[in-house]
Structure I
Amino acid sequence: MQIDRGDTTIGLAGDWHGNGGWTRRKLRQFARAGVRTVHQLGDFGIFIGAAQLGYIMEIERHCAFNDIHLWITPGNHEDWDYLDALFRVDGGAEPQYLVPRNAHGFQSDHIHVLPRGYRWHHAGRSFVSAGGAPSIDYQFRERGVDWWPNEQLPEEKANEIAAAGHAEIMLAHDMPDLDAAVLRDTLAPRVSVVGAWPAPALHYVAEGRRRLSIAYEGVRPKLLAHGHYHRSGDEQIPGGARVLSLDMDESAGNALTLDLTAADFGVNWLGD
């Protein structure tokens, strides 16, 4: 599958959580901006049941109508058993259609999912995708139903990504351990209706960031884009990457475009 279609302006989008109405609006916005390649940074809503398959079929139709190809770097709220089986076909070497041709003849011709560590070039820029993240609320979820323990980046894959070296742009769902405002604001111990997050949950998410940090240090990207934290931001990390944090669906900071020919990446946030 060829990601570079000869276009130089691409779209980035944060979490969509299976929100069909919001996803359609974002696709129309991208189309109006002349975008034909969109990278969605996880929590797309990959749960292959009847309801979610309807969502995927609907988004496939809108992508086809707007001549947009959607490339997903998966998040934590996805069916990772399904994804691992999807990538097992060729050992995780290449992107896959999110839904390969099924018994009813449907195939997600315009919606693709990227394996962890996949690398490519687009408009002369080098990219790497590092999907997955730990769910801080995993203790309140049901294994195999809305939580999968293989959701976070395996350590061996983090080491493989690091060993493969530099890429200019790194796409992820989670964020590595960086001194970034979005991370400080969101991951400080906080109180919810169930009280403070327990120590095992905090350890679990810290382990996920540690693994992604291994990959990040090896890649040394100029630009890191991620979702997951439901915050938007644009920060330059001292001695490190420019970090674009994309917010969730129904939020103004959910989508932006990049100009891959611009030295500063030509970041343009799309309002609602």
Structure II
Amino acid sequence: MAEERLVPARGRAALARDGFRAYGLIAMMWIRSTMAYRTSFALTTVAHFAGTGLDFVAVLLMFGHVERLGGFSLGEVAFLYGVAGAALGIGDLAMGTMGRVGQRVRDGTLDTLLVRPAPVLAQLAADHFALRRIGRITQGLAVLAYAITQLDEVEWTPLKALLVPVMMLSGGAIFAALFTMGGAFQFLAQDAAEVQSAFTFGGNTLLQYPPTVFAKDLVRGVTFLLPLAFVNWIPVMYVLGRPYPLEVPGWFAFLSPVVAVGFWVAAGLLWRLGLRSYRSTGS
């Protein structure tokens, strides 16, 4: 009985290993294609950096009229913004192409991926891998670096310093899982890329501002239902030494990696259900 349980586990491990390998090979193919035109790559990356930076310009303009927003200073809001922006950039770089699932379902090109000896999810995620998206990550990190220089009142400890990269990587995984869930949903609603964007890019916009400016029902929703608060709100409150608007235990600040893993399990289940429901166009 023990051996019977080990076989499926080994099969899943092998499938995951093959998926990562396929993803890496396809992504590298697109990176080599991109780097063949280095000037174009540099210009599009800078444009991506500048385009995403306009959101922070709006924050700066806002603080030109107020000293604090929801009780938070410019440095504190910049800290929230930087972590959320870098996390979304990581998720978008890794899984942003999942928005094309609906188009592939409609035109039948998903069939070509089903007959290839590689996991469909890995093929879709790495398809048209856009290295220029590092512009969003770089912009988020730049704002984060600026924010850290402004947080004079924060008493930094090794644990708080370690929590910063942990929350960014975990947040990136949460956003990547959300992109995957959006792709799975498009098997049912074939023209739902905008719905996916509402939760991913819209969620990022929400997290750029302090939770204190939003209604508590909304804060509860993104804490306990769609756990976007674990991207930055909850761990950042610990770093800043501020209370969270909801009564949650202090150890919630360290749950971002656990939430990311749980969110990915849910995303994987939804993806399998969506893929099983797919019916070829027959053309």
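In terms of relative contact order in percent (Cα under 8 Å, 6 or more apart), which of structures I, II is highest? Could you put the intermediate results ahead of the total?
On the way: I: 21; II: 26.
Checked I, II; max of relative contact order in percent (Cα under 8 Å, 6 or more apart) sits with II.
Supply the structure label, taken from I, II, corresponding to mean count of other Cβ atoms within 10 Å over residues 209-216 with the calculated value 21.8. Provide the component values of the computation, followed by the final result.
Working: I: 21.8; II: 16.5.
Matching structure: I.
A value of 0.15 was derived for FRET efficiency 1/(1 + (r/R0)^6) of positions 113 and 145 (r between Cβ atoms, R0 = 30 Å, to 0.05); which structure in I, II was it taken from?
Numbers: I: 0.90; II: 0.15.
Of the options listed, only II reproduces it.
Suppose percent of Cα pairs over 28 Å apart, for residues 105-256 alone works out to 21; of I, II, which structure was it derived from? Don't skip to the answer; put the middle values down first.
On the way: I: 21; II: 31.
Going label by label, the one that fits is I.
Upon calculation of helix-only ellipticity at 222 nm (-39500 (n - 2.57) for each DSSP H run of 4 or more, over all residues; to 500) from the atomic coordinates, which of the structures I, II produces -23000?
Working: I: -8500; II: -23000.
Of the options listed, only II reproduces it.
When Rg and Dmax of the Cα atoms in Å is calculated, the result is 17.3, 52; to which of the structures I, II does this value belong? All intermediate terms of the calculation are to be shown ahead of the outcome.
Details: I: 17.3, 52; II: 20.2, 68.
Only one of I, II returns 17.3, 52 for Rg and Dmax of the Cα atoms in Å, namely I.
The numbers here are math on the coordinates, done by the rules we state, and not lab data. Worth saying up front: this structure is predicted, and the values here are computed from it rather than measured. Cβ atoms are built from the backbone, for glycine too; each structure is taken alone.
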